[in-house]
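Below, each structure is written out as structure tokens.
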Structure I
Amino acid sequence: MRAIKAGSNKTTELRLRAELIRNRVKGWKVRACTLPGTPDFLFKRKQVAVFVDGCFWHGCPRCGHIPKTNRAYWRAKIARNKERDRKSTKELRELGYRVVRIWECQLAKHPASCLKRITRD
């Protein structure tokens with residue numbers, strides 16, 4: 001676990017980034033590290049913070065799973081991730097941001113609906 005560096009979720013972020021570019025959506029910034037939770041994408045003018053959550057790491061109710069080995073550790077780890085997500089969402093909403101959380105599986109299967117959630121006013 002210590003060897004895994006928390007840089008970013010490259011494949012899903014790149015998938016969303018490609019979708020934003022393909023649909024000519026403008027005004028976004030990647031990895032806004034000055035805000036709580038460090039949103040993966042930030043639309044500052046519209047005050048929209050977007051997180052692309054990995055199904056395993058954030059406990060997707062549809063396809064997330066707990067590994068069979070060291071189950072107690074993984075349950076606690078994923079629970080901490082979920083709690084951190086709730087906290088950062090709450091803090092961003094208090095700052096006036098609309099928070100959009102997209103599951104990795106949603107982005108893979110329905111990119112257009114994910115894009116619609118982001119760009120709606």
Structure II
Amino acid sequence: MIWLGTRHQLSKLTENTLTLPNATAQFSTVVNDLGVQIDNQLSMSNHIAKLSRSCFFHLRQLRLIRQSLTPEAMNTLVQSFITNRLDSCNSVLIGINSQLLQRMQVIQNAAARFVTGARRY
């Protein structure tokens with residue numbers, strides 16, 4: 001369970017648990033819903049951080065087998081592991097701040113450089 005609100009609103013909360021007749025539930029600051037990390041201020045920073053770690057992990061792994069791949073296979077793998085992750089549930093990212101949007105752009109640029117073989121200057 002999670003409380004949602006602004007930083008100011010969340011600072012006013014005093015309850016950290018919800019006691020039910022048969023159980024006690026602890027409130028969390030981040031929850032995972034269908035693979036999307038949702039934080040209590042809906043900033044999506046945790047989701048972007050997880051997405052970034054995952055995509056760069058896969059790019060590092062693909063770099064290890066790059067010499068064994070045809071350009072078509074490399075493109076297909078990048079599409080499968082990187083682009084699909086960027087596109088998945090992206091409608092929840094509407095309105096994110098420019099810093100988080102830039103982090104997603106960095107991932108996309110790294111994937112494009114990997115596929116084209118371009119070097120970063």
Where is FRET efficiency 1/(1 + (r/R0)^6) of positions 70 and 110 (r between Cβ atoms, R0 = 25 Å, to 0.05) largest, in which of I, II?
II
With mean count of other Cβ atoms within 10 Å over residues 14-21 derived as 15.8, matching label from I, II:
I
If you rank structures I, II by relative contact order in percent (Cα under 8 Å, 6 or more apart), which sits at the top with the largest value?
I
Can you spot which of I, II the value 1.00 was calculated from, given it is FRET efficiency 1/(1 + (r/R0)^6) of positions 22 and 102 (r between Cβ atoms, R0 = 35 Å, to 0.05)?
I
For structures I, II, which has the highest computed value of Rg/Rh (Cα atoms, Kirkwood Rh)?
II
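Read-outs: derived from the displayed coordinates by stated rules, not from any lab. Keep in mind that this is a model prediction, so the values were computed, not measured. Cβ atoms are built from the backbone, for glycine too; each structure is taken alone.
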